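I've put the structures underneath this note.
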Structure 1
Amino acid sequence: MTGSRQARGALAFIQHEAAGGLLLVGAAIAPCWSRNSPLQGLYRSFLSAPIGFSLSSIELEKPVLLWINDGLMAMFFFLVGPRDQARAAAGRALQLRQGRLAGVAAAGGMVSAGADLRRDQCR
């Protein structure tokens with residue numbers, strides 16, 4: 001009885017409008033918390049653990065961190081690109097004034113990533 005109740009609750013959560021945002025916030029907080037906790041060693045070993053696959057003579061093995069950075073970002077842009085292309089085709093592309101906040105956010109992300117990289121190189 002409890003299994004079906006839990007399944008219904010999980011299904012209701014997934015179908016809720018805010019579920020994606022809550023999962024995204026949780027996914028952002030979890031690494032910050034684990035990196036600054038006694039679990040830091042476990043966190044680092046997880047990110048450096050190799051994951052790979054082979055197909056005949058082709059073998060691909062990379063650390064989890066690279067799969068996250070490269071693989072998930074590629075999937076993201078494959079999902080966002082067609083959406084933006086469809087908006088442009090429908091004439092709903094953002095005007096310069098409407099896209100100003102997105103541009104400022106992108107610039108801020110680049111500057112903070114560069115500062116973080118510079119800080120790590122100076123250690």
Structure 2
Amino acid sequence: MSFVRDLEAIDTVFVRPLREKGILLMNPFRLDTFISEVIDPSYLDILAFHRDILARLQYRQLVQHPRLIHIAECFSVVLTPEWHEAYVKYLGNTGRSEARLAAELRGNTGLKALLEVSEKGDISSC
């Protein structure tokens with residue numbers, strides 16, 4: 001459940017504030033490219049897979065409460081080629097994403113301020 005919330009936070013803390021305020025911080029033509037370079041769009045696939053697993057586990061818990069007996073089939077989604085491909089793409093982009101973000105933060109104090117404020121949950125003050 002925590003991982004699903006963490007993936008949802010990517011949108012809440014980073015993507016949405018950038019789309020709302022980012023046009024003030026960088027050339028609008030660069031904004032979409034920057035977001036896709038820093039946050040690989042495959043995170044949405046990863047989020048969908050984990051939401052599915054979580055829903056299956058919660059349903060199983062509801063049906064089998066108080067004693068869970070069979071949960072292995074809840075993870076069948078991870079046995080698909082789509083899951084594997086999404087994770088390989090997502091994880092393979094991590095180093096490039098970190099380097100791209102660090103480079104932008106060094107030269108864009110407005111972006112740095114936006115991220116600091118959005119981490120605290122108050123993007124209206126930015």
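Matching task: 57, 47, 42 is the computed value of Cα extents along the principal axes in Å. Pick the structure from 1, 2.
Source structure for this number: 1.
For distance in nm of label points 7 Å out along Cα→Cβ at positions 86 and 110, which of 1, 2 scores largest?
2
Given 9 as the derived value for relative contact order in percent (Cα under 8 Å, 6 or more apart), which of the supplied structures 1, 2 does it correspond to?
Clearly, the read-out refers to 1.
From which structure (1, 2) was semi-axes √(5λ) of the Cα gyration tensor in Å, for residues 6-53 alone calculated, if the value obtained is 24, 11, 6?
Matching structure: 2.
Laboratory data are not the source of any read-out in this text; all were calculated from the coordinates shown. Please read all numbers here as calculations on a predicted model, not as lab measurements. Cβ atoms are built from the backbone, for glycine too; each structure is taken alone.
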